[in-house]
Structure I
Amino acid sequence: MLRIENPDGLTITVPTDLDQVAREFKRVAPEDSGLIDQLVRDARKCAPLEPPLDKPLELMNPFEKTRLGLRYLPMVPAIFRYKNLPITTYLARYKNKSLREALQLIVGSEDMSALVLVMLLAFRTRNNTGFVAGGSWAFAMAIANRYACLGGTVRYKTRVTSVKVENNRAVGVQGADGTFFPADTVVSCADGHTTIFKMLGGKFVDKKIRFLYDHCQTFPAIIQVSLGIKKVFPDAPHTLNLPLRQSLRVDDRTSYDRLEVETFGSGSGLCPAGTTVMTLRFPTSFEFWTGLKKNDPQRYRLEKKRVIQEIIVHLEQRFPGLAEHIERSDIATPATYVRYTGNWQGSYEGWLPTPAILGRPIANTLPGLKNFFMAGHWVVPGGGLPSAALAGRNAAHMICAQYGKAFAVTTP
């Protein structure tokens, strides 16, 4: 799952197997054996957790909801033990500083719920998370091709500016070029804030929606640096977190003493044999990068180039020979995310799973608006591709129910 290297030479490996996790963590922190045992025990209890795939919760009858609740019952004590507990509060219980820091690196943001740590370990032990072979392009094109085979039409480079509403019913969408596309049902997988407050003018909201967008945190804006290297690194772990000899500055007020690099070989489908792709991500200031792009494009380009060059210098220290074999490099800033996705505040994954939002249901409909659904990571706390796909499936299921159609799944 992850290898963490420290300046003092200590290396901590986070396996996917929970028995190995327990042994490794106890090797590092025998004084925290009791906490480690409970963490692993709770992760094992939560490993079977899966969202219902047969139908959305909104369409279940009381018997089906009861049956689902009974299936989740063994996990309930563990879930409630961690759900409302900030990760920093939980980690303060550990005596060993190295393990405490390692667990924080697994989770990421200090604002997350401790339940995120449990679920990450739980899902990984079932090989229930990973990377799509071929990357996001192959993943997206598979969906688009399947949609086309079922009779759908994809209109690329057609930005939607508004959802047209008549008598509180969505009747279609308006394109930026003025073209109107009529529809019996409108589904928005676009940015939630843009959809609700711009495309629909903020007319269909209630207290729950206001609370989300006024008080709940989003995943932070990030920089992603990608490197194409004509060299292989057979000893590189897939995900490596390593210390830096000098801090890396990513904006006017944010610096890092560590970096985390993901390494993809030809088996990933992302690059040819004999080559490697490395990607790195860093939370950063949304205002800094979007402001630079708007007000000082030349400095924006120079700052992007500087970040790439400094990262290459740091990686060269860990992977000698890397720098001279780099063939391509790319950097995506928060301004890039806004340009391509329109995501609110440059967030790459929607709602951050904090104690304030975990367990809070987010409806995929809007109050007072008919024939309209939302899908994607803005209706699922924690976001991610699987959650977005499930949200789309649920929307399709509810549309079928609305028109009295049987929801059927066919194999391509």
Structure II
Amino acid sequence: MVVQKSVSQTMMALNGDEAVAWAVKQSNVDVVAAYPITPQTIIVERISEFVHNGEVDMEFIRVESEHSALSASWGAALAGARAFTATAANGLALMWEILYITASTRTPVVMAVVNRALSAPINIHNDHSDSMGARDSGWIQIYSEDAQEAYDNTIMAFRIAEEAMLPVMITLDGFTISHTLQNVSVLPDEVVSNFVGVRKVPRIKLPHIYGEKEIPLMLNPKYPISFGPLDLFDYYFEHKVQQNEAMKASVPVIEKVHREFTEISGRSYEPVHMIPYKTEDADVVLLGLSSTMSVVRKVVDELRSEGKKVGAIRLRVFRPFPADIIRKELSKVSTVGILDRSLSFGAEGGPVFMEVRSALYSSSSKPTVYDYIYGLGGRDLPPKLIKKAFNELIEAREEPEKPVIKYLGVRE
């Protein structure tokens, strides 16, 4: 993250959950529907306090389940409101039906997912099995490294969602970020309010008995329209392709909103979709997501001091997957290690590995790619294991006949 000159900000000691709650407080949100689940609960607790204290003009809906939380958020957004919810792990799994419905109806809901392992056995600590399981549901996914980025990403998410007409999932690692106190630069309320503005509902043209009629794309008894009606084989295929094109079209929207956020905050996440670290002359690179990458960068510095040409790439935007950017960035390295904090059972590698390897398949200068599964259920990944992975990659010289999948930190 590059910090530039910006408006005056307040430094606050916040954990990641509180940082998200503050971003929601400042973003002119109309409706929050929520159900508590560890380690997300602090987000909606703080928002409910803001509502109770009269600090925000917001409707807070206490529902009986996560399925209902997203259902209520979806319905509110269809009616023209700016809507937010938050969840984790089993709660996200319970939302599954509505995840697809929200995305398929192009409804700009923003949701914070505090990454937590899925059961069974029950585990409340961090891995990425929850949001990675939802990777094909049609939501934009942006992964945060720390509390500051969770705050910034949440603010930007409302603009991205409404301009791209797609729901946005902001993730932060459970406990590692959600419950760790950090310094967070908080923008003035009015600056955030002006940045996100008031939600503007797009208008559509419909055929009418007296010619074309333009109406707002929302639930309104004055202009009755249906969302998500029965759609069989005669049109369903075309609508799914349109939805996929919308995801591709969100790429410049994400970049534009980030540029404009840099202007008010002074914080730049260029090149937005993924952030390289000391890759200019690197022979070997480790690529991964979220909080782990801060430790990886420190190991890179240590190995650089030993004369080893290593680097790191932190992937921020997982959906839409930045295949072209990844191809270009990795074309100049010999070996890449992928850090996957989730398993894809029965597959040849974890979700990030499969995406990166697929992106590199058609590259004329593709590097050797190894997958490292790590940290499941919240297990630590100490620097010595990261260093071990780097040294293995340095020694790797030939592309293996089949994918190489290793487990970092598992007892054998």
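Comparing I, II, where is distance in nm of label points 7 Å out along Cα→Cβ at positions 42 and 106 highest?
Details: I: 1.2; II: 3.8.
Top value of distance in nm of label points 7 Å out along Cα→Cβ at positions 42 and 106 goes to structure II.
Comparing distance in nm of label points 7 Å out along Cα→Cβ at positions 226 and 322 across I, II, which structure shows the greatest value? Numbers along the way, then the final one.
Details: I: 1.7; II: 4.1.
Checked I, II; max of distance in nm of label points 7 Å out along Cα→Cβ at positions 226 and 322 sits with II.
Quick one: mean count of other Cβ atoms within 10 Å over residues 154-161 came out at 26.6 when computed from one of I, II, so which one is it?
The read-out was computed on structure II.
A value of -0.96, -1.12 was computed for log10 I(q)/I(0) by the Debye sum over Cα atoms at q = 0.12, 0.13 Å⁻¹; which of I, II is the source structure? List each step's numbers first, then the result.
Details: I: -1.18, -1.36; II: -0.96, -1.12.
That value comes from structure II.
Mean count of other Cβ atoms within 10 Å over residues 82-89 computed as 29.9: which structure among I, II?
Details: I: 16.9; II: 29.9.
Label of the source structure: II.
Between structures I, II, where is distance in nm of label points 7 Å out along Cα→Cβ at positions 2 and 386 highest? Walk me through the numbers before you get to the answer.
Details: I: 1.7; II: 2.2.
Structure II gives the largest value of distance in nm of label points 7 Å out along Cα→Cβ at positions 2 and 386 among I, II.
For mean count of other Cβ atoms within 10 Å over residues 26-33, which of I, II scores largest? Numbers along the way, then the final one.
Numbers: I: 15.1; II: 22.8.
Of structures I, II, the maximum of mean count of other Cβ atoms within 10 Å over residues 26-33 occurs in II.
Since every read-out is calculated from the coordinates, none of them should be taken as a lab result. All values derive from a computational prediction rather than experimental measurement. Cβ atoms are built from the backbone, for glycine too; each structure is taken alone.
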